[in-house]
Structure P
């Protein structure tokens, strides 16, 4: 389980009922929901929550650095609560499912000095692509 709710409480972020529900929907391992998916799940917990509130809350969480916005191949943005845990992403090329992965080694060391072109490289994002088990089996 991610520690999103705990992080937000420790920051003193005002957890209104709407904000709490959005955070609860996002909390967990391998959660990469679109804003519409967050809204649909939030409505099942708090029927009066508006789409605008969900979008605004997601935007605030991204600005706070508590949620990552993940964009893949022109698909809808997805929101990842594991912003404070080093990881990469494994994405299904067909259905768009995203899983967090934790490969060994330092991706920064894989970039040779000659390929840095004088940049002071501070981070690397690696995305692995393939077909998930459901898409492989034709489901």
Structure Q
């Protein structure tokens, strides 16, 4: 079974990681290094087990762009639509696991990623990927 596993963050979290003023604790170089090492180790283990299909981190929400429209209407482009949103997807893993218990154990491990003391706690979201209906 395939699963889409996501982690969340806010623009304030991205700002704190860049050393900018933010309502959340700032990240130092040691904390960023520890986070990257944790993610690299996790991804290496998931690759070795054959469960990792893809994993990516997203840029800051302020770099996002919305393109909306409908048939017969000119599309509307909005820059930075997420900049003021509270919590958004920060990154993901696309996994192929034996079942929900296995992917839940991976998600539980992701919650242990090192962060600065006092950082917000966000859930790790597991979304099973459905099969396309038969024609």
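What the table shows:
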{"quantity": "At a computed 1.5 (distance in nm of label points 7 Å out along Cα→Cβ at positions 41 and 113), which of P, Q", "calculated": "Q"}
{"quantity": "Computed 21 for relative contact order in percent (Cα under 8 Å, 6 or more apart) - originating structure among P, Q", "calculated": "P"}
{"quantity": "Ranking P, Q by mean count of other Cβ atoms within 10 Å over residues 9-16, the structure that comes out highest", "calculated": "Q"}
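Each value in this text was obtained by applying a stated rule to the coordinates, not by laboratory testing. It should be emphasised that the depicted structure is a prediction, and the values quoted were computed from it without experimental measurement. Cβ atoms are built from the backbone, for glycine too; each structure is taken alone.
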